[in-house]
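Throughout, read-outs are computed from the coordinates displayed, never taken from laboratory work. Since the model is a prediction, treat every value here as computed from it, not as a measurement. Cβ atoms are built from the backbone, for glycine too; each structure is taken alone.
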Structure I
Amino acid sequence: MANEPESRNNQLLCALPDTEWQRWLPHLEAVEMPLGQVLYESGSTLSHVYFPTSSIVSLLYVMEDGASAEIAVVGNEGIVGISIFMGGESTTSRAVVQSAGKGWRLSAQAIKEEFNRAGPVLHLLLRYTQALITQMAQTAVCNRHHSLDQQLCRWLLLSLDRLQGSELVMTQELIANMLGVRREGVTESALKLQRAGLIRYARGRISVLDRQGLEQRSCECYAVVKKEYDRLLPNQLAI
């Protein structure tokens, strides 16, 4: 059973009306989400949905040769495993914890029952799904049309929005895998941002020193995604 104050650190859980919230409480299970944990693989049937609180999960598309690229990130604003309630049961992406932390999980059967009640939960989850689709579409456009510097800024900002602090524990190799680029490219872009005084990078830790500067250096893709999440999923969503 979930601890009420802690579980409300996820914005979707926080947005649940009280009746639904009380019904969910006995079924939410606290989970540790260590760096690199695979929550599900491409094509596998999902057994749970996850609500990150202090962790960030990366949704990746993996090619036949093993190459991968990130299509979206999910943190304390969202839910991992939308294919369960959207009717697909499985998905072509892989979900991997990119920033260690904690979260809650709910069984596939429980989330499907809630969705099929066709009440406030359905509307909340559909709004979140629309916001997630926007992020996926904007990521595809960004990766095609914008520089690696801009992509890195977008990625850092999206990750920061899903963390409580201003520091990311992240190796350049992992960032390269997320962005689907070579590690050397990430190294060069990170050094540019560091020389500009926007970040400090050392031993797998990225500290953001000037968030406003990052936003100015980023392409419009970050602002488009953030605006859509804010429109559809304010911190206290009234349904």
Structure II
Amino acid sequence: MSTPYYVSPEQIWEDKRDFVRRGIEQAKEVVVLGYKNGLLMVAENPRRTTYKISEIYDKIALASTGRIAEYEALRVAGISEAEIKGYTYFREDVTGKWLTNLYSQYMGSISQTWDAKPLEIELLVCEIDAEPTAGNQIYYIDFDGTYREEENFAVIGGRAEAIVEILQEDYSSDLEFAAALQLASQTFEKVESEESEPYQITPQTIEVACLDATAGRRKFRRLSIEEITETLNHAS
């Protein structure tokens, strides 16, 4: 009888992590910035058929990057679970932390199954309070289900570290909406300019949405290309 081929659990885990990292390195970035009245979400996304930023519930949004089919399935599942919980109990029971734990358990269970391919995605669960001064929550979730709460801003995608370095220099928590959008756009322009084959950052190549604390029950708003153009022109 032949001896079964043995691979240590540590090696399997490292291989999975390397596999996911290679996939994420190819993914365009999403930036979430806290601004004066809420959270701004901006993604590099020239496609008009798919979204990286989506509404989940009244004051909760999901930002995602990586393999489209995988984060799209989580988006749909998140909406369904939130609606069921809000209808069964109270709308106030649907929180960003609850949704983060839900995603964490699902993603973690897949990554820990030794013969399953891990999800090639990164997620940001974003939530605001009805009162802007009460603070915002941004939860980062990695492919293995581990998560952490971010302060002021967060970035996911292949060049996240380079973008974070720029934002650490230029970001201010009291930004108006237009100034926050301009900062995100200019940050994308800086990292793109260092690529061997850069493309221009325009209102047509970015996706923009926000969670606005001054809005009604539903805080999420997606900006059209015309609104993005007008906002950037106003900030100039």
Thinking only about relative contact order in percent (Cα under 8 Å, 6 or more apart), which of I, II has the largest value?
II
Computing Rg/Rh (Cα atoms, Kirkwood Rh) for each of I, II, the value 0.96 comes from structure I
For structures I, II, calculate mean count of other Cβ atoms within 10 Å over residues 89-96 and state which one comes out highest.
I
Per mean count of other Cβ atoms within 10 Å over residues 25-32, the highest-valued of structures I, II:
II
